[in-house]
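Listed below are the structures to be examined.
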Structure I
Amino acid sequence: MELEVLGNKDTRSGFGEGLAELGRNNPNVVALCADLIGSLKMDAFKNENPDRFFQVGIAEANMIGLAAGMTIGGKIPFTGTFANFSTGRVYDQIRQSVAYSQKNVKICASHAGLTLGEDGATHQILEDIGMMRMLPNMTVIVPADFNQTKQATIAIADHLGPVYLRFGRPVMPIFVKPDAKFVIGKADVLNEGTDVTIIACGHLVWKSIEAVQILAEQGISAELINMHTIKPLDEEAILKSVSKTKCVVSAEEHMMHGGLGDVVAQVLARKLPTPHEYVAVNDSFGESGTPMELMAKYGIDTVNVVDAVKKVIGRKGLY
């Protein structure tokens, strides 16, 4: 597998750069933040567009209500806070004022998953993909690296309707080309293979890239799909790949229940029953620790992807 590493940077910085670019090119884009400007990398937008930036303070429910109202006047509001506060704290407001009303609000959520790190379990939301994908009218996007987060941020401004954009805190390798085209609902096949399909999102795409390289050294040919859009899901990409490999591993920085794995499983159960193993957090809250320590402890690291691949390949004979 040949992928050029273009550097190392956090995905939240990709959001910040994408938002700043939108601020320069789209006068209808406005930004709201719940007292986390630096953490969300919204400084450039704020400094360049002070009349289009709104600091609402630690009042996330109010932020969602304000954003919903701004859409009525033709604005395209981007809200910014931690993923836990972007979803769990304001789910009622999102459901009623944004999703049900089909308001053109872009809910941008940083510090998602275990890799928030030392802030601990109260801030490490692992249920948000499931919560948001279950809402009618909601688009759910989980980009894989800095460049893809920037591209996704720019792309969702042109998408009419509510969007949940999930990204993270830690510095990770950049492998998506800076000029790559981001298409909502269209997965990226990063590596072609014949023995197993790995479908990953977010930080687990890089961990899966590492796993593919290890597996190749052991004679296992893995196809890798970057499923950056959870909803609408690229079912065609899943079925095309799995019909060839006959088994699949899903990998995500999320609870095992309700996330990418369950979305993939639903497609396969309806259209192509297939052996399937999950790499995800197994019904547990997190804890304080470094991002990499937590990924290892909670079973969402490179070695876990490798182990899941070997296990699912062993199950092929049952079908």
Structure II
Amino acid sequence: MEVLAALLIVLIIFREPIAAALDDPRIQTWTTVFVSIMVQAVPFLVFGVLLSAVIAVFVPRSFWARALPRHPALAVPAASAAGVVLPGCECGAVPIAGSLIRRGVTPAAALAFLLAAPAVNPIVLTATAVAFPNNPEMVLARGVASLIVAMIMGWLWLRLGRTEWIRMPRRPELDDASRGRAFWAAVRHDVTHAGGFLVLGAMAAASINVLVPERWLQTLADNAWLSILALALLAVLLSLCSEADAFVAASLSQFSLTSRLVFLVVGPMVDLKLISMQAGVFGRRFAFRFAPTTFVVALLVAVGAGAVLL
């Protein structure tokens, strides 16, 4: 409250120079891009967080152990497909995946769910359709590519993964509280984390549109492979919530659809916040092996899906 009061006083004292600065066309463009991204993305973010909290709190965790096939190789595609009907952002998927492992679900299936759920659920696919109204094929390409990546990573874990790389997670606010308190704790946690990164991502996208010369972006976009790699790395750095990243991708109109598909496939599976969350939940030995491998697989699969479907 003290910081807010001080900020209001500063705005009142310096209102004239601030108003003059805001008349700059570049500032107005930045504000327009930022506000438009936020207005479009926030409803999907809030709805996704609420549904994620419902799933985390009210769906019994033992349900998954009974619902998935007992054979690990078959459980991987089943867990990946479960993400299609279970909305949730990647911030909520990490602790949920840890809880599934703790409840007896094979790690390969839990990790496949972790990657698929934030990328192929109805909220994300609907947001993608809204963000790309003239390119409905983006929805299909994103869903197919994300499912393939999730299944490949699950099967790779079956082949190469080691149990000692995973440290069992614990979310006291979900495990030890009443359902009502656990629900609101999950909502507050996900809104704080995902919403904060959404604001940073919208600011970064607006800054790219204003500060980076158009000819630089066009030069980068004209090189097919360089643009793909650039947007893949940008997805890692921006760390956007999957419910909102389609609107940022749509704003990068200089780039090809395949480049933006790479952005949408890589982002929900590998970014800075996810790497840090995975390191905290599953351990650094896991995160430093799982994240780079997922990045490479997601990049290659997205490029292939873009070549076939876009």
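The figures follow:
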{"quantity": "Entry that produces 4.1 once distance in nm of label points 7 Å out along Cα→Cβ at positions 50 and 290 is calculated, selected from I, II", "calculated": "I"}
{"quantity": "Which of I, II yields 0.50 [FRET efficiency 1/(1 + (r/R0)^6) of positions 154 and 266 (r between Cβ atoms, R0 = 30 Å, to 0.05), calculated]", "calculated": "I"}
{"quantity": "Identity of the structure behind 18.1 (criterion: mean count of other Cβ atoms within 10 Å over residues 234-241, calculated), options I, II", "calculated": "I"}
{"quantity": "Given -26500 for helix-only ellipticity at 222 nm (-39500 (n - 2.57) for each DSSP H run of 4 or more, over all residues; to 500), calculated: source structure among I, II", "calculated": "II"}
{"quantity": "With relative contact order in percent (Cα under 8 Å, 6 or more apart) derived as 18, matching label from I, II", "calculated": "I"}
{"quantity": "Identity of the structure behind 30, 20, 16 (criterion: semi-axes √(5λ) of the Cα gyration tensor in Å, for residues 114-281 alone, calculated), options I, II", "calculated": "II"}
{"quantity": "Origin of the derived value 20.1 (mean count of other Cβ atoms within 10 Å over residues 18-25; candidates I, II)", "calculated": "I"}
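We did not get these values from a lab; they are worked out from the coordinates using the rules stated. As the structure is a computational prediction, the values presented were derived from the model and not from experiment. Cβ atoms are built from the backbone, for glycine too; each structure is taken alone.
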